[in-house]
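Dropping the structures in below, format is structure tokens.
Read-outs throughout are calculated quantities, based only on the coordinates presented, and are distinct from any laboratory measurement. Values in this document were obtained by computation on a predicted structure and should not be read as measured data. Cβ atoms are built from the backbone, for glycine too; each structure is taken alone.
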Structure I
């Protein structure tokens with residue numbers, strides 16, 4: 001089946017078998033490996049991307065369902081001039097260690113922060129419940145999300 005969608009700001013047209021997952025399409029056929037596969041069961045969140053602005057787990061999303069959608073992966077998040085405010089916050093607040101979970105954490109955090117300019121640590125922890133990090137104690141991830149949310153909203157006001 002042929003699908004057409006907007007991917008990281010560019011039109012894409014590709015033939016996909018009905019059972020192909022979005023994660024497979026991104027990594028194996030489009031060659032973008034920023035979206036990680038940690039569990040293949042929708043438990044870890046390492047594969048989160050945005051579909052029409054909402055975070056979804058690409059390991060449980062059929063590629064065929066993307067026809068007409070807008071998809072953004074971690075590779076398409078940052079502006080050409082540098083890092084996205086959430087990526088910058090993860091860098092500044094040490095919200096990563098090995099980096100395996102980071103793309104999914106960042107994509108989930110961006111979706112959360114759209115509607116939460118001043119989230120509480122409790123709200124961040126609740127939102128990120130479906131994203132697993134095996135290296136950290138989450139404290140720096142929570143701090144990163146809070147700072148990233150503030151920066152996203154400060155940038156939106158200044159734009």
Structure II
């Protein structure tokens with residue numbers, strides 16, 4: 001069947017089988033930032049944002065179900081500059097192998113949309129559906145804290161380092 005997915009603000013027409021998972025459709029559209037890890041929703045590496053701020057594990061959603069709902073992948077975060085969460089992951093060394101990073105970033109963005117000033121416990125809870133086997137999470141938490149601070153600053157204000 002033919003569907004149109006709005007991914008990162010662009011409509012992508014594609015032919016899919018009704019059972020095609022959203023993660024596979026996104027990757028078939030040429031966006032490889034959405035990783036596929038466990039195919040059972042345990043790891044969270046396939047997390048994307050649906051309707052702007054709802055984190056969804058795309059390995060458990062059919063692509064046909066996403067039609068009509070804007071999808072944001074990690075590629076859609078940055079404009080001409082890095083998104084604050086991307087910059088913070090870089091600054092705080094919030095990644096090692098990078099496999100979980102796109103899902104971590106998108107889950108973090110969703111958290112910061114709902115809660116602009118989360119506590120460490122709230123950050124850890126929000127990321128509990130995303131597994132990382134490399135970092136021990138401490139630098140990821142620091143990255144989310146830095147991004148929260150950056151996103152809460154008035155436009156044009158310099159960061160206090």
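See the values below:
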quantity	calculated
At a computed 3.1 (distance in nm of label points 7 Å out along Cα→Cβ at positions 63 and 111), which of I, II	II
For 2.2 (distance in nm of label points 7 Å out along Cα→Cβ at positions 7 and 143, calculated) the corresponding structure among I, II	II
